[in-house]
Each structure stands twice: as C-alpha cells, then as structure tokens.
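Each reported figure results from applying straightforward, stated rules to the coordinates on display, with no laboratory input. Note that this is a predicted model, so its numbers are computed, not measured. Cβ atoms are built from the backbone, for glycine too; each structure is taken alone.
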Structure P
C-alpha cells in the first residue's frame with residue numbers, strides 16, 4: 001500500500017522521500033533502510049532521471065523545512081550526499097544492469113574510492129580518528145575510566161576506518177536490496193529471489209585482489225593500512241557472493257532452511273565465519289568462470 005502510494009506520482013514520491021528523511025533523522029541507525037529504500041524504489045521503478053529529480057526536489061523541501069524550523073539546512077544537504085546520493089547511484093546500477101553482481105561492484109567501487117580519498121587527503125587515518133573521538137570520550141566517559149577508554153581507542157583506531165567502510169557498504173546494499181524486494185512484491189512476485197540466486201561478481205576482481213595482496217608486501221605502512229581496508233571491502237563483496245551461493249544451493253537441493261539459519265547465526269556469533277563464506281564466494285566465481293571458459297572452448 002505504501003509502495004503503491006510512493007510510485008503513484010512524482011509529488012507522492014517527493015512527499016514520501018522527504019517525510020522518510022525526517023523520520024530517519026530521529027532513527028539515524030536505520031536512515032539508509034527507511035529513507036534510502038524509498039529513493040531506491042523510485043529509481044528502480046521509474047528510472048534514474050526520475051529518481052534524481054525526486055532526490056533534488058526532496059532536498060529542496062527539506063531545506064525549506066529546516067529554514068522555517070530555524071535549523072541549519074546543511075544537515076539536509078549532508079543527509080542527501082551521504083545517504084540519498086550513494087543509494088541512487090547503486091540503484092541506478094541495478095536498474096540499468098538488472099544484475100545484483102553489478103550492484104555489489106558499484107557499491108564496492110564507491111566505497112573503495114572513498115577509502116583512497118580519505119587516506120590521500122588525511123594521511124594518518126588512525127590518528128585522525130583518535131583526534132575526532134577522544135573529545136567525545138572526555139565528555140561521555142567517567143573521569144576515572146577515561147585513560148582506560150583512551151587506551152582501547154588507541155589500540156583499535158586502525159580498525160575504525162575499515163569498520164566504517166563496511167557499515168557504509170552494507171547500509172547501501174541493504175537499502176537497495178529492500179527496495180528491489182519491495183518492487184518485486186508489487187510487480188514481479190519472486191523476482192528478487194531469482195535475481196539474488198543469479199548474483200555473480202566479475203572474475204576480474206580475483207586478479208585485482210591478488211595484485212592488492214602483492215602491494216601489501218612491498219609498500220610502506222601508510223599505504224598498507226589503506227590496502228588492508230580495500231581488502232576488507234573485497235572480502236565483503238565475496239561474502240555477499242557466498243551468501244547468494246548458499247541460498248541458491250539450499251533451494252537447488254531442497255535442503256532445510258535450518259542451513260540458512262545456521263549460516264546467519266554463525267555469522268553473528270563467529271565473525272570469522274564471514275571469511276569462510278567469502279572463500280566460498282570466491283570458489284563460486286571461479287567455478288562459474290571455468291564452466292563458461294570450458295563451454296566456449298567446446299563450442300569452438
């Protein structure tokens with residue numbers, strides 16, 4: 001019902017997008033899911049041009065609202081750049097390619113570009129995170145525990161950038177996936193499942209990953225940290241491929257859904273399981289590449 005309203009006209013899409021943004025500002029951890037999925041749904045169904053027009057018009061509405069409410073309009077601009085624009089780019093990729101593998105690649109490329117930009121502009125990202133977060137800890141932490149929290153931050157600061165990149169990538173992908181599922185429920189029942197089962201990453205990513213690992217061995221520490229963050233994003237891409245592979249094979253061999261429950265439970269309880277499933281995704285891509293290569297050789 002809500003989806004039909006959003007897609008019933010441009011005015012309705014603008015109203016829904018603007019309202020969802022205001023709601024999600026009250027629940028920021030779910031902002032991509034609440035507001036990003038609306039932008040993605042409009043883009044997937046109506047096309048990139050209409051999606052961008054809706055985004056711009058909604059930003060104008062939000063800016064007017066913030067000025068009237070005597071709030072800084074920069075907040076709505078930042079919201080559009082951080083949430084709406086990446087989701088629009090990702091959903092445009094899926095709309096044009098109709099392949100979720102292309103969606104994963106687009107989001108991965110976007111996040112990797114941001115990682116490179118952060119390291120080039122800031123330099124020592126670990127120190128930057130410490131300088132950003134220490135004043136917050138001083139305000140929030142009890143004085144007697146400040147040194148303890150500061151030591152924990154200095155130890156884990158090198159991992160914060162990778163964690164932020166993972167969170168950004170997952171939020172964008174989940175928002176577009178939800179919108180695609182929403183679209184399939186309205187117009188193509190079962191379409192999301194078929195598309196997800198057919199998810200394939202391009203084989204070219206495998207040698208690119210190998211080159212990055214080689215560079216890790218020869219470059220200095222600053223660039224090693226950047227390449228480690230990029231490697232994490234590549235592994236996340238193959239994790240999505242591995243999850244698709246597990247779903248596909250459970251359906252293909254008519255296995256119990258307990259296999260899926262076990263997989264997701266292990267991912268939550270044992271983060272190391274993510275690497276295992278990512279390796280499964282790498283194998284899936286390699287086997288598919290070999291199958292196509294052998295098929296083309298047999299044809300010739």
Structure Q
C-alpha cells in the first residue's frame with residue numbers, strides 16, 4: 001500500500017529538545033525512570049544486546065534487563081553490572097516492564113520467531129530492530145500481529161531491511177526515503193526510523209521529520225544497536241514512540257558530531273564511544289532547557 005504524503009517534512013533541531021526529558025522529582029527512585037528489556041543475542045551476536053542495554057542504561061532508564069537466546073554463561077556485564085540478565089521467559093513475569101527492544105542479534109530461528117510473536121501480542125511499548133524486522137518480512141502472521149497492536153510500536157530499519165518489508169529494492173527505498181518511511185509506518189501502524197544520512201522519523205498518522213545531526217562516522221558496527229537501546233530507554237521513561245525516536249535519532253547524530261569536534265574521529269569511532277558521547281549530549285540538552 002502506498003501512503004499519499006500531504007505533510008511537510010520538519011527538521012529535527014536541538015531547540016526542539018531543550019529540555020530533552022521531563023525533570024525528575026527530588027524524591028525520585030529508580031522505578032520512576034522506567035524499566036526496559038533488550039531481547040536478542042543469538043550465538044555469536046551477544047555484543048548487540050550489550051550495546052543496546054548499555055545505551056538504555058546511560059540514557060537514564062531506571063532498570064535495564066538483558067535476555068539472550070545464547071548467553072554462553074554470560075550473566076553479568078563486567079563494565080556495567082547494573083544491567084540485569086534474565087532468561088527471555090522470565091521477562092514475561094516482570095510486572096514493572098515499560099518498554100522492550102527485540103531484534104539485536106536475535107537470529108532467524110524458530111525460537112526467535114516464537115519470542116517475537118509473543119511480544120507482539122503484549123501491551124507494552126515495543127521496538128523492533130534488525131532480525132526482528134527480518135522475521136517480520138518473512139512471516140505474514142507476524143505482520144498481522146504487528147498491525148493489530150494498540151501499544152506503541154517502533155521499527156528502525158536501514159535501507160535493506162526496509163526493502164525486505166516493502167517488497168522492493170534498497171535502491172528504490174533510497175530514491176524515495178520519505179515515502180518509504182511513511183509507507184512502513186502506515187503498513188505496521190508504527191513510528192518508523194529509516195536509518196541513514198538524514199534519518200527520517202515517520203509516524204503512521206503521516207507526519208515525518210528529517211534529522212539534521214550526524215556524520216559518516218556512524219557507518220560502523222553496532223551503531224544501530226545503540227540507537228535501539230536509546231529509543232527503548234526514552235520510551236521506558238515515558239515518551240511515546242514518535243517522541244522517543246525523534247530525540248534518540250537527534251542525540252545519536254549529535255553524539256557523533258561531538259566526537260568529531262573533540263578530535264575523536266571521524267575514522268574509527270566505535271559504538272561504545274558513541275554511547276558515552278550521547279549521554280553528554282543528552283545532559284547538555286536538558287541543562288540548556290533549564291537555564
């Protein structure tokens with residue numbers, strides 16, 4: 001289905017995010033900052049979950065859970081022991097879960113398909129990335145479950161993933177980026193980030209935004225995992241899907257710009273470095289809005 005675009009693109013600028021997040025009460029506790037879980041990490045892809053979980057933590061989520069299909073005995077992140085590891089089945093028992101990110105390193109196994117199908121039926125804010133999107137493209141029943149959701153749904157495809165979902169080519173997506181993002185948002189009743197230069201944030205109502213931050217240093221492994229963790233964190237902290245992707249996409253790009261300005265990059269910037277820079281950018285935006 002092609003969605004007719006009658007909306008005008010709006011640029012994402014720093015002034016839109018000052019402050020970026022609501023202020024916290026003086027007597028706030030970790031539960032007030034939301035709980036988010038990251039699900040993925042099939043064999044050989046554990047790092048994808050770690051990157052997303054660390055990003056969620058450093059963006060301010062009060063509780064961050066990580067569930068891996070093949071954890072190989074990993075039950076603690078030695079760099080960030082605040083992240084809580086759980087078998088994926090145990091996540092269903094968490095009463096305080098506010099948002100869930102599924103897909104980083106998830107794989108395409110039957111087990112992955114079953115886990116995705118379950119979470120698509122749950123009343124929780126949900127972000128689909130990476131292999132969750134590839135599973136969605138393969139299985140019509142998952143697409144139907146996604147369209148039927150009432151809770152916030154976010155999808156974060158790059159051009160190749162978008163092409164699979166739309167049944168077209170990556171070149172066609174890149175030549176019609178805004179229409180592609182809007183079509184995906186409409187098709188899956190979601191907020192969609194079409195990643196790439198000038199990432200597009202589209203909503204199923206037809207509104208869309210074009211990012212103004214970022215540089216080519218973001219073309220590196222793990223950057224999408226970091227973005228997913230950021231979006232999940234913001235949704236857990238109370239933002240709706242569209243607001244969360246707008247903030248995360250801008251901060252993600254601005255973090256890369258800051259690293260370049262600081263003389264780190266553009267060559268060799270890692271996703272782990274970007275996460276720390278993103279925390280600094282987020283706090284600068286919050287401070288700027290309260291001076």
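Here Rg and Dmax of the Cα atoms in Å, for residues 66-161 alone was calculated and came to 18.6, 56; which of the structures P, Q was it taken from?
Checking each candidate, the match is P.
Out of P, Q, which one gives -12500 for helix-only ellipticity at 222 nm (-39500 (n - 2.57) for each DSSP H run of 4 or more, over all residues; to 500) as computed from the coordinates?
The correct label is Q.
From P, Q, which structure was mean count of other Cβ atoms within 10 Å over residues 266-273 = 16.0 calculated on?
Attributed to the structure labelled Q.
From P, Q, which structure was Kirkwood radius over Cα pairs in Å = 18.7 calculated on?
Label of the source structure: Q.
Compute distance in nm of label points 7 Å out along Cα→Cβ at positions 18 and 226 for each of P, Q and report the one that scores greatest.
With respect to distance in nm of label points 7 Å out along Cα→Cβ at positions 18 and 226, the highest-scoring structure among P, Q is P.
Going by relative contact order in percent (Cα under 8 Å, 6 or more apart), which of structures P, Q comes out largest?
Top value of relative contact order in percent (Cα under 8 Å, 6 or more apart), among P, Q, belongs to structure Q.
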